[in-house]
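Some structures are shown below for you to check.
Only the coordinates and a few stated rules stand behind these numbers; no lab work does. Because the structure is predicted, anything quoted here is derived from the model rather than measured. Cβ atoms are built from the backbone, for glycine too; each structure is taken alone.
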Structure 1
Amino acid sequence: MIRCLSRLLACVLCVSLVGTAYGQFGRQSVLPTPHELERFGLERGWWSQATLNAGADKLLHLTADEELVYAQSRTGILTAFDAETGERLWSRLLGAPEAPSFPVATSSDHLLLATGMNLFALNKFNGRLLWRLNLPTHPSTAPEINEVQAYIGALDGTAYAFDLARTRQLFQDQLLPEFSNLTVIWRYRAGGPITSPPVAAGSRVNFASEDGSLYSVNRDDGQVRFQFETNGPIQAPIGRNHDALFIASDDVRFFCINQGEGQLDGRLRWTFVSGLPILKKPQIVGQQVFVAPQRSGITALTVDRGKVMWRQTRATDFLAASSQSVYASDETGNLLILSRYDGAITGALPLREMSVRVNNDRTDRVYMATPQGTVLCLRELGSDFPKYHKFPERQPMLPEFAGEEPDVPEDVPAEPADQDDPAAL
């Protein structure tokens, strides 16, 4: 009898251990299978693991440009991956652990990170520190960078411009932080805290304030070129394409403003009344701009006239777009696949564990990660080379293959859309 009870207990224990192991495996298998992806015309480009501090560390920000993907942890560890292969290129600890930090900003070869009261500049391809600067006051936005200057907004309403070459030279000469004032090219004081990361566009730098105004100043001297006033605070980051700025006010209006060098600079092109506040950055891809008012889904507007093409109420956050599809999140964390023509849902993937996601207006890749640092890249089947949206001039020369059909332009839907008749509302 005792022997039978022992065998029964051993059997129950064995089943319990197998069940536990199976459950652990199931929880760890957050990656979609090739079969699941193929059903929706997708494939796994790559997956990798960000460097995190053992224990309670979590992924805080995930960002991407055309070449790299950047994973920032809560304790200050930054990891960089090749955007197409997933190769982990470097990782390093920047700033004090748990210090407040903003998503990184990048140029062709530099990376900027604002954390605590510090601004770090790195070579984005190898992670080598170029300089470290003590900021004059508490930052309120992520930084911005072009080839010659860096910009950041502050809680006291000041926007700063820093000279990259001078800052690097002072750092190499070990004259920082004592001579930090020499790094500042100009500063501009707005009527309230700077609420959106500065946007450098040509000879202008643009930023918005809690006072409800958009400021556009000269890149070289910080002199204001125009000020566009709204009836409410501006909290959403500014969107832009090659010749226009897109801003959302808390008075539930969304504006397209001319960004040029002539007499029409700063002129209002069109206004869209969203009905609800827009707190997320508008995403511009080709001839469409995607906005996500609170609790109102995603709306696709035409860039030229602000006409509604479609609205998808189940979508909550834009993730990426290809020539035919838009990829978005819903309120439960599913990955939705929408028709770019009319916004209809053509597929959904249960990827709730991948809750840290990139709003990718740069390319057609979908990047997402778990809070524990597992990073995933999805792409459409056969899309061996990414499509560059924001800076098409940076697109590498692609190999030509005999017999291939020419690509369909990425901003032309599969079916002709009547711009004067809003579709799929």
Structure 2
Amino acid sequence: MASWVLYDLANTIFSMGVVSLYFSLYVRDAVGPQRADSVYGVITAISMGIIFVISPLLGAMTDRARRRMPFLVWSTIICCACTVLLARGSYLASAVLFVVGNAAYQAGLQFYDALLPEVTTEENRGRIGGIGVGVGYLGSYVAVGIGLLFGTKDKPLLFLIIAVAFMLFALPCFVFVKERGNPRPRPIFGITMVRESTAQTVRTLREGHKYPGLLRFLVGRAFYTDAINTVIAYMSLYTVNVAVSTGLTADKGEKSAQLILMSAITCAVAGGFAWGWIVDRIGPKRTLAWVLAMWIQTFALAAAVGFFHLPLGWLYVVACEAGIALGGVWAADRPYMLRLTPPDRVGEFYGLYGMVGRFSAVTGPLLWSLTTWLAVERGGLPTVTGQALAIVTLLVMMLVSRRILRPVTDTARDWAALESAGVHAGQPAGV
């Protein structure tokens, strides 16, 4: 269990260090502050579009394979190799490397989440998942600390250190997590596998009524992960622009962004542990509802900072609320998904779970980019005001998500009994 949890720390080093912080700043340096949002949005959308297309296939492959761990190992190696090479050649080459590396990281998340049943029981799943989230966000300290220690000017050095740290902290998971293994492995490569896996995914979507709440949960998840993935990608740029609008230089703005992100991380660590305990006490559904309500409040305040040019200190409040809420999302929605998943199809269903998350990570940055392009580049509004408008779109997504998820129950299913009855449950939970 401890080794599985440690991988959460490892991949968060990449998520915070590359996706949330230093690569977006690298793009800002390369194309300028006015174009940074739209350009970074397109790059991120391309990367997430790739993983969106292949997520169900990857999930089906892990269900057929003897073990899931080799998939996690290779996705991590590819991600780290691409990260080492960032900012060492042309801007275009770095953009391509980011697309591939981020896609590999996202694939690794899917394989990692599917290992949760191997290290938990139904009784402690929320607590263990919450510990993973809490410990995972310690990786954000590592990522931000790298920038504070070495500065943010030498991007190639930053990316090298991040890649090495990612791999080192991932190694215990590769070595010590033991899988029960698949008693009925099948071929995982070839046209037949692709055809069968694709047909199975299509059949699952068509027969969603057999899995009460599954499709509704996935649709609701698309909206809230859309908002969260987008704010993770742009929080650094927004913080720097708010700081600059208050009169600070860009360099001081970047340092302020790091400090504000540190406060968010601190709250996310505490939030992960606390929310995991709450999940085991009241269930993932009620926990997630509370978390989404906190996100709604957070986005409202974040938008107000940009619209009304509030002092930079308000972003510390936003960061703390976002950190607590962020820890709660991942502590609640992984156990929630497992409640809706037959145990023999965890890989496939987590492929759909991952596909939804990746779809939202495509549409979110594109919507943000479109909003800021219309408001700033075409409308002539200040950059911070355009970003505040984009945050309002995230607020709307959270409201929609909360409404969609309301009917979905998290009651544990007796899959064996339901299979023998020829149906996967009664229908009152919503589809």
Mean count of other Cβ atoms within 10 Å over residues 249-256 derived as 16.4 - corresponding label from 1, 2: 2
- prompt: Looking at structures 1, 2, which one was relative contact order in percent (Cα under 8 Å, 6 or more apart) calculated from, given that it came out as 29?
  reply: 2
- prompt: Suppose you compute helix-only ellipticity at 222 nm (-39500 (n - 2.57) for each DSSP H run of 4 or more, over all residues; to 500) for every structure in 1, 2: which one lands on -3000?
  reply: 1
task: Can you spot which of 1, 2 the value 2.1 was calculated from, given it is distance in nm of label points 7 Å out along Cα→Cβ at positions 321 and 345?
output: 1
task: Consider the structures 1, 2: one of them gives 93, 60, 50 for Cα extents along the principal axes in Å as calculated from the coordinates. Say which.
output: 1
